[in-house]
Structure I
Amino acid sequence: MEISVSDVAAGASVTLTVSSDSYKAVAGADGRAAFADVQVDSRGVALVEATAEGQSIVTELRVLPGWVSVMPPILAIAVALTLRNVIPALLMGVWLGASALNSFTPAGIVKGLLDSFQVFVTGALANADHAAIILFSMMIGGMVGIITRNGGMSSIVKMIVSRARSAIGGQVSVWLMGLMIFFDDYSNTLVVGNTARPITDHLKISREKLAYIVDSTAAPIVCLALITTWIGYQVGLIGDALKGIPELANEAAYSVFLHSIPYSFYPILAVIFVLAVAASGMDFGPMYKAEVRARRGQVAPSMSEELPSMQGEELEPKPNIPLRAVNAFVPLAVLIVSLMLGLYLTGEGDTITDVVGSADAYKAMMWASFAGALTAGVMTVGQKILTAHETVDAWYGGVRAMLFAMIVLVLAWSLSDVTSALNTAGYLVTVLADTLPVQFVPAAVFVLSAITAFTTGTSWGTMGILMPLVVPLTWAVMSVNGMTSAADMHLLYSAVACNLAGAVWGDHCSPISDTTVLSSMASGCDHIEHVRTQLPYATLVGVIGLLVGTIPGGFGMSPGASIIIGIVILIATLKFFGRSADKAVG
């Protein structure tokens, strides 16, 4: 573990004593001395003493078995899949983690319950980036409420329906809409999901299928595109990791990222497989049953509990008003253009890629969503389609539809904070990434990243936690095996790609993931049903990517050849196991 001692004079020598072991470090200019790789052999309570300039301070350190750190997310996932309700699942996971951080005594368990709300939920809400996402989501919902009530959405539906006359055409249209908003995953999910839902409902496409298409054309596209809100974060992580390795200190982080893209097998194959599923009209597993049900007229599942936000009255266009597509197109265009303009204004650099990569995505999202909602309101009132009071009611109706999902999102963030405090990712690294053959390091990184993202529910958190470990670990194994030449750099590129791709895969499959929640919310789909129907597809693509791409890539196989073989296998699997819902219904 790592322990830091702060408020020490710069340059002062600091001694840290843990049980019977001592460690020494020198305080930096910020007055902080960091001690890495501190080991504690005993469990229970260990005494930690820090000494500097003749002064000492003693504190107690609670030491837990490593397996305890994975229990909160495992409990949350198990309860979510059992009760098919994510709220109590997340709350129980946070409670278990908070109790572990205190003690498994009656008093510690009670304090853990109170800390769940007072410490972790409050911390999740107090985070400025989290608040920006919540406000952005609610403003998007409000804008959708207005453009639905003013008839703009109905006009768009009629225009697209006139071209997409079948379920297959509708699914391909949604896939194309997902590709269009390639620069941010949250924007992609919320805009495409909310815009496409009336279209897919009309074409009798299940909400589960819509959520799957939305989810699988959001993060995978953003993970691969060169001008996105992820670039700065990803390249920054890679650059920081490279600086710690003398042999790689002069490597350009962006160059490493570009070289890693061909090895991002899961995102590439996921996007292509979505198109194959949409264009073929074939499905298997729970998704096939959902599609058959939808073709018979019931787009939403009847046996599962719907999100409370989806119950009650749905927004409908006001009777006897003109249906003008411009009343939806213009606010959506303002939203997208404002987002791109915001990314440009808040970023820095000599190229568009650098500018967007360094931009303040949350600030841009806030500007864009506010501008879109304001434009929708002004256009609606200005044309006298709705009164000011009716416009506010329509906006509030859209906001209200997002509220329940925002609660889930806050609890997911709270659980992520708990797993961070318990060092869940660090424990998984020590268990899974030990003594591996060099050719299998990228595969191990993919599995580790996938498990971490699945159990913590955050792809960004997984990247941030594991990238500083993945790059040095990969280079160390390469060095031990004498494989540090330019011809062997594909191993490092593949490991970097697997950290990113594995994080996206785990995030896709996790019922406690924020992006999975947003996909369910934007698509109006029961959250657990979305996870249950998407899991077989994501698992298939992930396994094929691992077996056909990542592992052969470790032995030097061309990523292009792996992608082609992977596509062929995925299409063949779909043809062999898939069935057409249209044919089943007749």
Structure II
Amino acid sequence: MTSISLSYTPDPSPNRPSTPEDLWSFAGVNSFSGPSGTVILQNRRTDARMIVTSDVAQALSFCTHFRTIAQHVEGIEAHMPALRGQPEAIRGALQNVRDHGLLQSAKALLTELKSDDVGKPRNTPVKVFVLTCDRPDLLERLLSSMAKLPWPEEALGVWVIDDSKEKQASDRNREICNRQLSDIHTHYVGADQRAALIDHILQQLPQAAEALKFALDKDRWPGLATYGQARNLAQLLSVGYRVIVFDDDTVCQAVAPPLAERGLRFGSLREREAVLYDSAAMQERHKLLIKESPIALMAKSIGRSLSQVLTADGSINQMAAVNGVDGNELLRFNESSSAKLVQAGFWGDPGTGGANWLFYLPTNSLRRVLDDNTPLQTLIAARSTWAGFRGDTITPYGSMSAITGVDNTELMPPYLPVGRVEDLSFGIMLQRLHPNDFTYNCAWSVVHNPAENREDRSKLTPIATRAGLTNLIDWLGREPNDQWGLSAESRLLELSMQVRRLANMSEGALNTLVRSEVLSKQSALLQQTTTQTATCKNFAESANRNHWLKFLATSGEELGQSVQNASVESIDQAAAAVGGLDALRALGHEFADCLSFWPEIRSAAASFGAAN
């Protein structure tokens, strides 16, 4: 462990800790094969270099998360049994690597992220949108709840995007908007307004007719749920503004997290926690309302720079904010990184089509659910849930929540117009366009209370994955190295070209890609199933724990069979839902056209949105 070759190493650039309590991460470092089995390390930011033995390079691979030197020593011993009992040798090697500028200091990084001139808070006006479809009673409930709270000065009004299929529902929605339930200026956006926007854009951009039809025309997608089209419409009506979008089955109330709150933290979406209640009445007894409007709360964060976030509250424990966080995720940020997407948790119905989302909960939340005396299936069927973060959390990307804030003053990608993956695809494409920016996850939650009975959405089914749109999303999420430093417009064009190349691939190549993507996902799920099984066996004995272990065993058995057997997945199976491979290729070209025309479509829509 201590045999570190320095004979090829340039003069080091010291990166010593200011205090023993500093946290360190081996991140932002390239590794190259060196002479005689050594490894050459290069800090991508500073160009600091060093040659180390292969065992040191292996040990450093376990040090990507910010921790103290002592914690890294413990981690290396746990992962490399051959080095157990040699803490001083490990510590010496780590300190040597640190002193050569190959470990990133948390304190130094946080100092960089806080510029002296943090600028003024964003005061760009906010447009509030409500997306509704055939649920006028819920629309009226949401607008009434908005009227009960003070209206923020920066919010210009409410635009109701009516995506209803039934004329009776559209007529009622229009009447509700025209009635003006309060002093809030409410705009109704129905079929006529949608057509007017499309005509306005086509007058300036006739060559984008097919791309517009793909993104906005409901007749292009007969009989399908057009959730993404409604969001595209909201985006195009708000170019140059900050935007807050509500689903119609929410209530404009902000609820504090039911768990002990913590301070600001950098993290990931996998850290979202949950509490399940056995009934809506029980959840209501635990509700802690926040007096301020969700609109005002969210408006505070949209477009805010990272420097502003870190300096806004002197009480933020900045070292706690990065402790245990992957340094590679933090190094993507700089002081001018800003909140392009803002999300909140939900209080009430989880909004999912099943109960498998519990599989992705962090250990503490899963333990809480399984320790409950109420039978697991009863907890799931009650659909009375809190899910979110117990403190404001900065993540590299987001998906979407029942209330979502978007900084539409800069280029945003379009949503996939149909299906239920428009949230995931938008989050991935947004990160591709703005890789140095972040998603701000608020600690509070919004009330989510659909009217219809959703007990049929409470089934646990074995964890699995099949070929489909999620594979495309995963594929698009892998950013090529040659995208560094490009503008958002150039990045969106590259996304378009990627999709077009995919649509042009041979059937054999597509099958190879699909099977590789599915196997990659199955392998990851199998590993998570195995790890979670070992973890749950250490939970207290209970009926719920045993129920969950049986679910994990079934999932693991099916996944294990899937990864070992020759795949039956094919692109034809994935394409069957849209009419075959030729139809799928055509959709790919339509999507690519939409992406390439999108900046011009937004520019053409800006003047319409400013006047409507």
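Each reported figure results from applying straightforward, stated rules to the coordinates on display, with no laboratory input. On a predicted model such as this, the values are computed, not experimentally measured, just so you know. Cβ atoms are built from the backbone, for glycine too; each structure is taken alone.
Upon calculation of log10 I(q)/I(0) by the Debye sum over Cα atoms at q = 0.10 Å⁻¹ from the atomic coordinates, which of the structures I, II produces -1.02?
II
So if we calculate distance in nm of label points 7 Å out along Cα→Cβ at positions 230 and 398 for every structure here (I, II), which label has the highest result?
Top value of distance in nm of label points 7 Å out along Cα→Cβ at positions 230 and 398 goes to structure I.
State the single structure among I, II that was used to calculate helix-only ellipticity at 222 nm (-39500 (n - 2.57) for each DSSP H run of 4 or more, over all residues; to 500), giving -21000.
I
Can you spot which of I, II the value 18.2 was calculated from, given it is mean count of other Cβ atoms within 10 Å over residues 294-301?
Structure I accounts for this read-out.
Work out which structure the value 16 belongs to, where relative contact order in percent (Cα under 8 Å, 6 or more apart) was derived from one of I, II.
II
Given a value of 0.40 for FRET efficiency 1/(1 + (r/R0)^6) of positions 406 and 454 (r between Cβ atoms, R0 = 25 Å, to 0.05), calculated from one of I, II, which structure does it belong to?
Matching structure: II.
Given a computed value of 18.5 for mean count of other Cβ atoms within 10 Å over residues 70-77, which structure among I, II does it belong to?
II
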